[in-house]
Structure I
Amino acid sequence: MAKSAKLTGRWFIRLYSGEELKEEVSGKNVITDNGLEFLASFLSSAVAGASTFDMDHIAIGTDSTAEASTDTSLGIETARNTATVSYVSNAIYRATATFTSGQGTGAIVEYGLFSSGTGGTMLSRDTEAVINKGANDTLEVTTEITLS
């Protein structure tokens with residue numbers, strides 16, 4: 001029996017005030033068409049080495065427009081940080097970024113995983129309920145992409 005592969009993902013967002021967890025949301029994301037092209041390109045360049053794979057930036061924003069596979073950017077990006085990435089197990093790729101005091105404040109509703117600190121390819125996007133990030137709050141954003 002032939003196996004087919006697909007990508008699915010989840011986002012986990014935690015808002016802190018100091019050490020206190022103020023709010024937590026999670027949800028499924030949409031894998032973008034450009035993100036699939038990025039992965040196909042990466043697989044084809046594996047012979048050259050993994051240095052071309054740089055899907056390690058998470059952005060946050062304030063546009064609540066629903067996700068679509070044709071998305072190439074967030075609607076209204078407010079901040080983007082380099083993520084810590086890891087292989088979890090069971091074909092799960094995890095990326096986590098922290099937005100500290102003064103970064104990306106406001107009514108955060110959208111999240112994206114990108115290949116660059118500016119511009120770049122967006123692999124996935126998610127919109128969730130509003131998290132109001134104050135100037136002194138810390139927002140921890142994690143995405144997990146599962147290959148199955």
Structure II
Amino acid sequence: MGGLSQAAVTPKLKVREATYADLPRLVQLGHQFWKHSPYEGIADFNEESLLSYGAALIEEDRSVIFTNGRGMIGGTLMPLYFGQTLVAQEIFWYAQEGGKELLDAFEQWAKDQGASQVAVSSFAGETRMHKLIETLYKRRKYKATETQYLKEI
């Protein structure tokens with residue numbers, strides 16, 4: 001490769017809105033996402049549930065999934081519960097490659113839909129990855145507004 005890093009010669013992945021034909025690949029990515037998440041030890045992975053959920057997001061006018069074949073981001077529009085502010089809420093985001101471009105597409109979709117805010121999350125699990133995601137969010141002008149806690153009952 002003449003001294004060039006792999007990243008320097010890898011073409012940008014094309015980000016596009018997911019379709020039903022993408023669902024099998026999205027399920028594969030979802031399984032990998034689950035294996036890296038804090039939910040692996042506390043929630044079962046169910047392929048049929050993920051297929052159904054993905055199809056619902058694709059069908060719903062106020063929801064979206066973007067993919068680049070190596071990652072995915074999905075979210076929905078909702079009013080902030082105590083006002084009229086329209087928020088694009090990220091539901092999941094996982095990328096083996098091209099994660100920034102997926103987030104770019106989600107943010108642009110949010111603007112195009114009339115949202116004035118985008119809400120994203122990060123797993124608190126693995127510290128190193130959490131710090132990387134936190135740094136990315138801060139660089140993109142995101143501010144921490146809530147912390148979520150989970151309890152098994």
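Just so it is clear, none of the values below were taken in a lab; they were calculated from the coordinates. Only a predicted model underlies this, so the values are computations on that prediction, with no experimental measurement involved. Cβ atoms are built from the backbone, for glycine too; each structure is taken alone.
One of I, II was used to calculate distance in nm of label points 7 Å out along Cα→Cβ at positions 27 and 131, giving 1.2; which?
Values: I: 1.2; II: 3.8.
So the calculation was done on I.
With mean projected area of the Cα convex hull in nm² coming out at 11.2, pick the structure among I, II it was computed from. Can you show the working numbers first?
Working: I: 9.4; II: 11.2.
Clearly, the read-out refers to II.
Given a computed value of 34 for relative contact order in percent (Cα under 8 Å, 6 or more apart), which structure among I, II does it belong to?
Details: I: 34; II: 18.
Value 34 for relative contact order in percent (Cα under 8 Å, 6 or more apart) corresponds to I out of I, II.
If helix-only ellipticity at 222 nm (-39500 (n - 2.57) for each DSSP H run of 4 or more, over all residues; to 500) is calculated from each of I, II, which structure is the one that comes out at -11500?
On the way: I: -2500; II: -11500.
Checking each candidate, the match is II.
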